[in-house]
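I've put the structures underneath this note.
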Structure P
Amino acid sequence: MQVILLAAGEATRLRPLTQSTPKCLLPLSDEKTILDFTLENLSWAGLKQIILVTGFEAEKIRSHVMERHPGLRVEWIHNGSFSSTNNSYSLWMARQAVSGPFFLLDADIVFDRRIIPLLLGLRSQDVLAVRTAGGLV
């Protein structure tokens, strides 16, 4: 199964932290970024075919992934209109790279990796994970 990771946005609400750094490359620990945790979670679940849509500071993301996650098969798509479009447009740009069912994630979301096999194991064709005050729906 392919994974579409959306990482094109500027994250302007987090400035100055994201002035020159994509939100997905912000550190969560001394050694790992949000994107590192996401890619490790996906790899742990056996999902290693990644379609990564970049925009803002795309080269930083590409360099980071190639250096830290060389075993992943990544197809790179660049949203050159990232400053005037949104995630829907970035997803639309990835449409030609998708060849079947896919797993869609924003690259800047922190999540427990145990959710992946749970979602993949559901029999529904389309599944959405949402966390509410009462738990996972």
Structure Q
Amino acid sequence: MPTPLRAPTIDHVELLVPDRHAAAAWYQDVLGLIPVPGTQDWADDSGGPLMISGDGGRTCLALFAGPPTDATTKDGYRRVAFRVSGKEFVAFVEYGRKLGLTPMAVQDHEKTISVYFHDPYGHDLEVTTYDHEQARSVLR
């Protein structure tokens, strides 16, 4: 029997962080993600997630309180990747280098270019662009 789903999209990715509000502030400063209106009570009242998003809540990071998973035991989690335009990518790489994000490893995948780094809790993150030609200026 075939699935009835035709075009599912990712709603959220869950991350464990020691302090949801401090993590949300970091994600806002670095990636521009903000709390999703109408969902803050989940985190405030029930210990549920603090939902943050860069697209009005279509796709979110769900920040749950708890100790981050050790980098060596991520149980299948690898990284969260964010897609941006070539212009945004170039600006982000420069910004991330100024902030001292690590490792800020830029990799040319021939059709895309990505930069890899960590949040303060050890989660692997990626910013990627499909505007390959525009983003090549950051390769060094």
- Query: Here mean count of other Cβ atoms within 10 Å over residues 14-21 has been calculated and equals 12.5, so which of P, Q was it run on?
  - Reply: P
- Message: When FRET efficiency 1/(1 + (r/R0)^6) of positions 54 and 126 (r between Cβ atoms, R0 = 30 Å, to 0.05) is compared over structures P, Q, which one is greatest?
- Response: Q
- Message: If FRET efficiency 1/(1 + (r/R0)^6) of positions 22 and 86 (r between Cβ atoms, R0 = 35 Å, to 0.05) is calculated from each of P, Q, which structure is the one that comes out at 1.00?
- Response: P
- Query: Given a computed value of 0.95 for Rg/Rh (Cα atoms, Kirkwood Rh), which structure among P, Q does it belong to?
  - Reply: P
- Identity of the structure behind 35 (criterion: relative contact order in percent (Cα under 8 Å, 6 or more apart), calculated), options P, Q: P
- Message: Looking just at percent of Cα pairs over 13 Å apart, for residues 30-93 alone, which of the labels P, Q belongs to the structure with the highest value?
- Response: Q
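Only the coordinates and a few stated rules stand behind these numbers; no lab work does. None of these values were measured; they are calculated from a predicted model. Cβ atoms are built from the backbone, for glycine too; each structure is taken alone.
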